[in-house]
Structure I
Amino acid sequence: MIDPILNRYLKKPLCFIAKRFVKQGISADTVTLTSFFIGLLAVPVIINGYFIVALCLILLNRLGDGLDGAIARETTPSDAGGFLDITLDFIFYSAIVFAFVCVNPEQNAIAGSFLMLSFMATGGSFLAFAVMAGKQGIDSPEYPQKSLYYMGGLTEGFETILVLCLFCILPQYFVLIATIFAVMCWLTAVIRIWVGYQTLITQAPIPPLK
């Protein structure tokens, strides 16, 4: 929901950093993979109760996630890079939730499972529409720089990052935060399914008369 606004403010500083990386010969895919593994380090850190350290790792992961796209735009964006980026993002999001489930299974398991289920709803509707939009040549006006159609909603990248950070800052409120965010994710999924279905109906080519 806030991503388009945030992207406008972050575009210039990320572009500045990206140019330095490009000069050093560091590719977007390298940054994607490196930031992903840095993010995964947060899983054992969370399980061992070092939540502030995990918060720093999560923020580094998200910095890399923004930087890889900036590097790609400074060089040559590719479908392969876009595929790698979005796939690892979804794995990372669920991995952090899984870590908090492991911290206190009796308390966090149901809320954590509900949140991961909601990630499947938002991610599935997001990616399924992106495939169909690409097939029909539908462009995303809000994210023209992306390698696939980005369908917005109540819960996008910024909101997800915020929630993951709140888990680390307020781990004792994991159940409450996870439940509220899961409901927001489901609202996003329902909206995406409805809007996506209606969009594809109106954009679908008319079959030839026999």
Structure II
Amino acid sequence: MNNVLSPDALVSQLRWRYATKRFDTARKIPDQDWAALEEALILTPSSYGLQPWKFVVIADPAVKAQLPAISWNQKQVQDASHTVVFARRLDLTEEYIDHYLTRIVQIRGGTLEGQAGFRKMLMGSLVPPPADFNLQHWAALQCYIALGNFMTSAAVLGIDTCPMEGIMPAKYDELLGLPAKGYATVVVGCAGYRSADDKYASVPKVRFQRDELIERI
């Protein structure tokens, strides 16, 4: 398949991207573009394909207005066009594993009986998790894969983002009622368009030299 985006164009967009500090509150992401970003979230890879997450999209101004107070007074969560809460599953159950296997059969065909070996492996590895395996930490790391995919996809579309760990996860959980749904907040991603007065838009990126970060063997 031919490159849809040239290597130079990809690098150019990644250089253009930065953690936006001020969003233009008057600009909203078009529906078609936002639908593509939601699809990018859905298409994010995960360990075993289990997708131990939920993406809570907040576009309601009334809800967004409550977010700075539980985000150490950072305004991006309110001013961005869309704010996404990346939440991890609190547990993996036999029912969830079977739900996933049923989805595999729906999409790829075959039978649940044909998934018996995969089911046995998943159950043996994760339900319950081994004593030395931190399921919550694992699920949180999966959310960061989704966050990275979201930010890169947005950059390709010319949409600004800001990843935010400076939040109060328990307060987000309370506001969104996540524990009752079986999820917990991990991190937030804001998306929209940079404000013309955001000075950080023109500040050069600071990265170590290539030979410090990349080793070829």
Structure III
Amino acid sequence: MSIGILIADDHGVLRAGLRALLNAEKDLNVVGEAADGQEALRAARELRPDVVLVDLSMPGLNGIEVTRQLKESYPDMAVLILTVHEDESLLQEAIRVGASGYIIKRAVESELINAIQAVSRGEMYVHPAMTRALMKDLAPRAVSDSDPLKSLTRREIEVLRYIAQGHTNRQIADALCLSVRTVESHRANLMSKLSLNSRVELVHYAMEHGLLEQEQP
């Protein structure tokens, strides 16, 4: 089954190049294009793509606002930011409003294709050049007695770390010698205990609490 993609960028030549690149992949299918933020929202509503490839700098609504509105209306629709901006504050803001990934325009073609495939599976993708920026200033918060982190079991914390590192449910199950159903149950418990609603929010929570800085058991 192919992945339906909407390209939102105000540069027509770039859109044409992206369409040709992505349509050349057998599992990718560009279903539409948009030249500004409002057009992107209308196209997403009409076409219901699996992945929306969004530029941050567009006329009208910028990419951050487009992402926020898309995730409010279509929580399961993956939004991948494609931008020239290698700015840590923009990266962090994109993640806060629900973006599933952030890739820079100087990335090689294979990186973009891998990013689209990853976010379509519900995983998070951050271009390697931006990983350091993502981690910067996200120091672990002090854990108070009321912090829900204390309610997590050791196994739930293990699953949370693997999720935050981008592993699929199958990969987590294999690594921890569990069934996929059990991993899905742990993930549901994590979302319930931490009052979170998506994989992206789980990743952000793990980063804020320094869980990625600890080695896997």
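Every number in this text was worked out from the coordinates using simple rules, so none of it is lab data. The structure displayed is predicted, hence computed values, not measured ones. Cβ atoms are built from the backbone, for glycine too; each structure is taken alone.
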Name the one structure among I, II, III that mean count of other Cβ atoms within 10 Å over residues 79-86 of 21.0 was derived from. III
Upon calculation of relative contact order in percent (Cα under 8 Å, 6 or more apart) from the atomic coordinates, which of the structures I, II, III produces 15? III
Here helix-only ellipticity at 222 nm (-39500 (n - 2.57) for each DSSP H run of 4 or more, over all residues; to 500) has been calculated and equals -27000, so which of I, II, III was it run on? I
